[in-house]
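Participant: Some structures are shown below for you to check.
Bear in mind these aren't lab numbers, they're just calculated from the coordinates by the rules spelled out. Values in this document were obtained by computation on a predicted structure and should not be read as measured data. Cβ atoms are built from the backbone, for glycine too; each structure is taken alone.
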Structure I
Amino acid sequence: MSAINYDLTKIKSFIFDIDGVLSKQTINLSADGEPLRTANIHDGYALNLAVKLGYGVAIITGGNSDSVKVRYESLGIKDIYMKSGIKMNDFLDYIKRTGYKPEEIIYVGDDIPDYKVMKAVGLPIASNDAAHEIKAIAKYISPKKGGEGVARDVIEQVLKVQGHWMSETAFGW
């Protein structure tokens, strides 16, 4: 039922990087140098559904963009760590505040700053176009590239295994 070789019934929380995971690896820049990131609509639906179903959903990113914060807050995500210089520090804050155990958490990353957090969680996942070092430690490599449905792929598989994918909650925004 799932391409992920992990007991997905354990999963209670999802954590995502932005650049290269929820957004494409290449970005346009505005006239003032602000990165203009992409957002996948199917990812947005899956993220919002996970929040509505009571899963923990967090963002840990080194970036700092008001548009990113607005987008993901509009989907119901409250745990958004921006300007994360050392992602492990924000991960430790997240588990301390929420009480989730590492084996209950999926972390999806694509590059070296994600490495330590990916080593700490139960289910580290990489986007298809992730750095070699990240793919080497991932327990699952999504067939999707960053910004092209990685979150949807991962969340859908978990919700299907847990019997929540086509629940009544799934039929609305």
Structure II
Amino acid sequence: MPDDAFDQIMASVDAPLVVVTTVAEDERAGCLVGFHAQSSIGPERYCVWLSKANHTYRVALRSSHLAVHFLGADDLPMAERFGTQTGEEVDKFAGLDVSDSEYGVPLVDALPNRIVLERTALLDDGGDHVCLMTRVVDAQSAGSFTPLRVSDAAHLDPGHEADERAIEP
């Protein structure tokens, strides 16, 4: 396979970006995610892949629920906030209006298109991301929107590089 063939295909797909939030033992976390997908129609299921380098991954390992906030075309500042900083160093929620779901998951009020998920399984195949398989327990929508896509945020420098791995989860 040519070295850049896979990258070219994925760039053409241009996935929508989301912010994933979670909480465990009163420790909130959130990150920008490009790897996510609906995985079942009935029952409603959703998968999210989190980078092993991220603080959010380590918190999600200890949590039962998470929220996926779908970013609109005007939400680049939110993508920057959750994608270019690390939760080990900053509180990404500082200064934001945040509500808690009935499961305690932080919900960013400025991002009204979201689903709340209950983790049902976790798959780690040795790659740099781990798949959290979930069941949808709540969904909220403010109506149709144009998603913010990976290409819209390509200029952002991530808080962690893909090859960084957590020493201990």
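Participant: Compare distance in nm of label points 7 Å out along Cα→Cβ at positions 13 and 93 across structures I, II and report the one with the greatest value.
Facilitator: Comparing I, II, the top value of distance in nm of label points 7 Å out along Cα→Cβ at positions 13 and 93 belongs to II.
Participant: Could you figure out which one of I, II the value 0.94 for Rg/Rh (Cα atoms, Kirkwood Rh), for residues 21-108 alone was computed from?
Facilitator: II
Participant: Name the one structure among I, II that helix-only ellipticity at 222 nm (-39500 (n - 2.57) for each DSSP H run of 4 or more, over all residues; to 500) of -3500 was derived from.
Facilitator: Traced to structure II.
Participant: So if we calculate mean count of other Cβ atoms within 10 Å over residues 53-60 for every structure here (I, II), which label has the highest result?
Facilitator: Answer by largest value of mean count of other Cβ atoms within 10 Å over residues 53-60: II.
Participant: Computing FRET efficiency 1/(1 + (r/R0)^6) of positions 5 and 37 (r between Cβ atoms, R0 = 30 Å, to 0.05) gives 0.45 for which of I, II?
Facilitator: So the calculation was done on I.
Participant: If Cα extents along the principal axes in Å comes out at 46, 35, 32 when worked out from the coordinates, which of I, II was used?
Facilitator: I
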